[in-house]
Structure 1
Amino acid sequence: MKIFCVANQKGGVGKTTTTVNLAAGLAKIGQRVLMVDLDPQGNATMGSGVDKRKLELSVYDVLLESASIKEAAVKSEKVGYSVLGANRDLAGAEVELVALEHRDQRLRTALQEVSGDYDFVLIDCPPSLSMLTLNGLCSAHGVIVPMQCEYFALEGLTDLVNTIKQVHANLNKDLQIIGLLRVMFDPRITLQQQVSDQLKAHFADKVFNAVIPRNVRLAEAPSYGLPGVVFDPSAKGSQAFVEFASEMVERIKKM
């Protein structure tokens, strides 16, 4: 079982879109996937066909050790993967975790119990570096970084790389950047092409070959409570995510 965080400290870069569509893409090519929503907004939960308001158990219960992942995860038939959902309760977990022992290892411990049940675990992290994000980073083998090819994106990336280095040094020796995924890409914009070239020059094979284009269908899909890959499989963005899922599987074989 491989565990990946989808993280970027900059908001609005398509983290949740990346998480749910990669999960759906992996499920589509036959992988057993668990998607963990660590963001109190619960967008990845809703975008996976699960109503966060009706969750009996959520990732909050797992972090506070009042439920196991087996008990709290829901198989979402619409999307083909399992969801460990989040809702507003999770906002309180930040405060409650501070006083607890092993507070940054709670998710890691819980995931060890289901290591035989899934091929991939994808964790949607909140945009801030919080106790929740830390739980994600401490349990992951690697980080997938969705990036828009814009000038400020490079600045945000530096912060994230430093955070990952610190977590790697102090809390999780397995953690590494698996790769950078270019999202919302428009090849007609010269600056985006330049930033893309800079990324490839600087990070070389850490940049995924798959590129996710700016795509209306991907943007519409969450309002239907579905990943784009399920909502409109024929859309360019959906096809790009299925290609990305295949590339992920190949990359894992080399790890």
Structure 2
Amino acid sequence: MRIVSICPSNTEIVAYLGKTGLLVGVDNYSDFPVEVNSLPKVGPDLSIDMDKVEELKPDLVLASLSVPGMEKNIEGLEQRGLPYIILNPSSLEDIAKDLERVGEALGFEGLGKKKAEGFLKELKKYRTQTDHSSRGPSLYWEWWPKPIFTPGRTNWLTEISEAAGGYNVFEDHEEANVQTDWEEVKRRNPDHICMVWVGVKEEKMNPDHVRKRPGWAELPAVQHDRIHVLEESLYCRPSPRLLEGLRKLRSLL
């Protein structure tokens, strides 16, 4: 099969299945595993060049709706009559289901099921190791700084927080993506501030931006230097690599 992935998390799901060799093109932000860097690029995930996708003659396009604005990619695929499936996970359980679904779509149903079971088994191991007898530290995840966007309850980062021994300070918001402001974050007074700006490499995220916000110097998390610049690729993409992010977060906490 000839597969085109137009979202980094989809590319990583194919890699977790061990089928990177089926990929003939990826979006510009797909950077894992390293071998996909040599594949034809079809544009940023929010503005895919459908002409390039069509030129690659895919048997299947792995599309996504994980970020607002991706809807137009689906419209483009429809207009050209290209075969596609949409992945839009919001939970870790959804990611396991996507492993099964993609495995089946690629013609490896048994492999997809096996990999999904392995993913959930490893996740369960971490959850079992975590002490849930008392609430751990509160975590504020910053997806975007201005305006502020942060994950709510129905998001994988709330689950990752709990499995690592903490909790998402915005878990009382039911939605997956919460828009808030600096004053509200300050009021919630998180124990840890986790910078994971979507699409921004760690070296371009400066904790000083956080320290300089009005009144934030009063926060214990700032005073005790609990501002963490984390790899957005391990926390913002709904793929099995979240387990690597979970391992790092547990160690950090």
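The figures follow:
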| read-out | value |
| --- | --- |
| Per distance in nm of label points 7 Å out along Cα→Cβ at positions 22 and 158, the highest-valued of structures 1, 2 | 2 |
| Which of 1, 2 yields 26 [percent of Cα pairs over 23 Å apart, for residues 6-109 alone, calculated] | 1 |
| Structure responsible for 1.7, with distance in nm of label points 7 Å out along Cα→Cβ at positions 38 and 142 calculated and labels 1, 2 on offer | 1 |
| For 2.5 (distance in nm of label points 7 Å out along Cα→Cβ at positions 118 and 206, calculated) the corresponding structure among 1, 2 | 1 |
| Which entry (1, 2) yields the derived value 15 for percent of Cα pairs over 32 Å apart | 1 |
| Value -13000, calculated as helix-only ellipticity at 222 nm (-39500 (n - 2.57) for each DSSP H run of 4 or more, over all residues; to 500), assigned to which of 1, 2 | 1 |
| Structure with the greatest value (metric distance in nm of label points 7 Å out along Cα→Cβ at positions 54 and 230, set 1, 2) | 2 |
| Which of 1, 2 yields 15 [relative contact order in percent (Cα under 8 Å, 6 or more apart), calculated] | 2 |
| With mean count of other Cβ atoms within 10 Å over residues 78-85 derived as 25.1, matching label from 1, 2 | 1 |
| Per FRET efficiency 1/(1 + (r/R0)^6) of positions 30 and 102 (r between Cβ atoms, R0 = 25 Å, to 0.05), the highest-valued of structures 1, 2 | 2 |
| Parent structure of the calculated result -0.52, -0.80, -0.83, -1.16, given that log10 I(q)/I(0) by the Debye sum over Cα atoms at q = 0.15, 0.21, 0.22, 0.31 Å⁻¹, for residues 182-237 alone is the read-out and 1, 2 the choices | 1 |
| Per distance in nm of label points 7 Å out along Cα→Cβ at positions 46 and 198, the highest-valued of structures 1, 2 | 1 |
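Quick note: the coordinates plus some simple rules give every number you see, no bench work behind them. Not measured: the values here are computed from a predicted model. Cβ atoms are built from the backbone, for glycine too; each structure is taken alone.
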